[in-house]
Structure 1
Amino acid sequence: MKKFYDAFICLKGRPRDIARAFAVGVVIGFWPIVGTHTLLAVATAIVFRMNMTSMFLATWVICNPLTGVPVYLLEYQIGRLFLRMPYAMLPSEWTPTGMLDLGWSVIGPLLSGWFVLSVIVAPLSIPIIRTSIRRVRLKHRIRIDNARDKEAAS
C-alpha cells in the first residue's frame, strides 16, 4: 500500500488528466482476458497520450494476484444475471464442440460483466481520484512548506 501511495503522490500532470487515465485503466483492469492488461494499457496510453503510470496503477488495483479471481467471479455473476443465463456446466463429452459451447457460456457473461462494471466503476473513479490527488498534493505542499519554514527559522 505504501508503494501505491508513493507512486500516487509522484504522478505528474493535471489531476483531471491523471483521473481520466486512471478511469481508462479501470476499464482495462476489468478486461476479462488474462495476460492482456499490460499490452492494452501501454497501447492505449501511447495512442491517446495518457498518463501511463496512472493507467498501470488502476489496472493493478483492479486485477492483481489477490483480486483477479474475485473480480472475474464478480464479472461472471453480473454478466450471467445480465444475460439471464444459467451457470455454465462442464461438458459431458470433451469434444471440440463441447469445449466451444463451454467457452461461450463463460466468455459471454465475462464480457457482459466487464461492460457493466466498467460503465459503473470507471466514471465513479474520476472524481474520487481527482479529489484524492488534489488533497494529497495539498497535504504534501503543506509538509514541504512547514519543513522550509523550520529550516529558515534555524
Structure 2
Amino acid sequence: MSTNPKPIAETLIAAAARIRTISNDYVFRPMGLSSASFHILRLLAQSGSQTPGAILKQVGNTKSNLSQRLESLESKGLLTRKLPAANSDGRTITVALTTAGTALVKKLNQKFLKACLALEQQFSKDELDNYFSFMEKLNQTFEAYKAEIPNLFKE
C-alpha cells in the first residue's frame, strides 16, 4: 500500500496537464499548432490517409472541433482533403498529410526525442525501469477494466 496521500489518478492527471501546458507553450504554439492538432498530424503520418470519421474515433473530440482543426491545418498547408474517386458513392472524403505536414511532423518528432532524452537523463536506470513497469501495468489495468471505469463515476 502506498504512503502517498494522493491517488495515482490524481498524480497522473496533474502530470499530464503540466506536460500538455509545457508542450503547448514551448513546442506547438510557436509553430502555430496545438497538441490536439499535432496528434492529428502524427496519426496521419503513422497511418496514412484517413477519413474524418476514422480520425475522430482515434483522437476523440467532437465533430465540429475536429472539422475546425482540419480546416486550420489545411489552411496552413499541412494536410489536404481528397474528394472521393469518380466511381465511389461520393460521400467519403479522405485526409492526408502534405509534404509540408510530413516535414513538420518529422521536425516535431525530433524535438520530442531530444526533449525526452534530456528528461530521461535526470533519472537513474532503476527509476526508469520502475516507471516503465508501472506504466505498462497501468495500461494493462485500464484495458482490463475499461468497461467498468464509467461505473466508478456514477452516483
Structure 3
Amino acid sequence: MKFNWGHGIAIFFSLFVCVMLTALVMSKKQSVDLVTEDYYAEELVYQDRINQTENSRIAGLEVKTKMEGDFLLVELPEIVKMKRGVLGSITLYRPSGSEMDVLQEFNSSNNGIVQIEKARLHPGTYILQMRLAMDGKDYYIEQNYVF
C-alpha cells in the first residue's frame, strides 16, 4: 500500500485526538481547590482585613512560633498576654490543599501560648493567620511558616 497525503492527514488528526483526550483525562485528575468556598463573600469584606492588618501593624503585634517536642507553640503578642478575655483563632492555611488546614481557637487565659499538635501538620508551607478581638478592635496577623 502506498503512503499518500490522505494517510498523513488521517494519522495527524488521529494523533491530535489522542493528545487532546490524554490532556482531558489528566486535567480531570487534577485537584482544584479554591482558597475559600465562599470566595465572593470573602472578597466583599476584604477591606475589613486590610483594616485589621493595619490595626495590628499600628499596635506592633507580632507572633512567634517554635517547635518543641510534639507541639508547634505559637506565642501570642505581649499586649494580648496581659489582657484578659481576648478571644481569637489561629488558622494554619495550607495553599496546596484545604484538607491539611488546621484551625485552633484560643483565649488569652492560657499563658499566651497556643499549642498545636505536630501530628496535625504535614511537611510543607503553611500561612499562619491569626484573628483576634481586643478593646473593641479586630486584629489580623499573617506570616509564612515552613514545617
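One of 1, 2, 3 was used to calculate FRET efficiency 1/(1 + (r/R0)^6) of positions 26 and 82 (r between Cβ atoms, R0 = 35 Å, to 0.05), giving 0.05; which?
3
Using Rg and Dmax of the Cα atoms in Å as the calculated read-out, with 24.6, 90 as its value, let me know the right label among 1, 2, 3.
3
Given that helix-only ellipticity at 222 nm (-39500 (n - 2.57) for each DSSP H run of 4 or more, over all residues; to 500), derived from a single structure, equals -10500, which label among 1, 2, 3 identifies that structure?
3
Which of the displayed structures (1, 2, 3) returns the greatest value of distance in nm of label points 7 Å out along Cα→Cβ at positions 114 and 138 on calculation?
1
When relative contact order in percent (Cα under 8 Å, 6 or more apart) is computed for each of 1, 2, 3, which one produces 21?
For relative contact order in percent (Cα under 8 Å, 6 or more apart), the value 21 is produced by structure 3.
Where a number appears in this text, it was derived from the coordinates with a stated rule and is not lab data. This one's a predicted model, so the numbers in the text were calculated from it and none came from an experiment. Cβ atoms are built from the backbone, for glycine too; each structure is taken alone.
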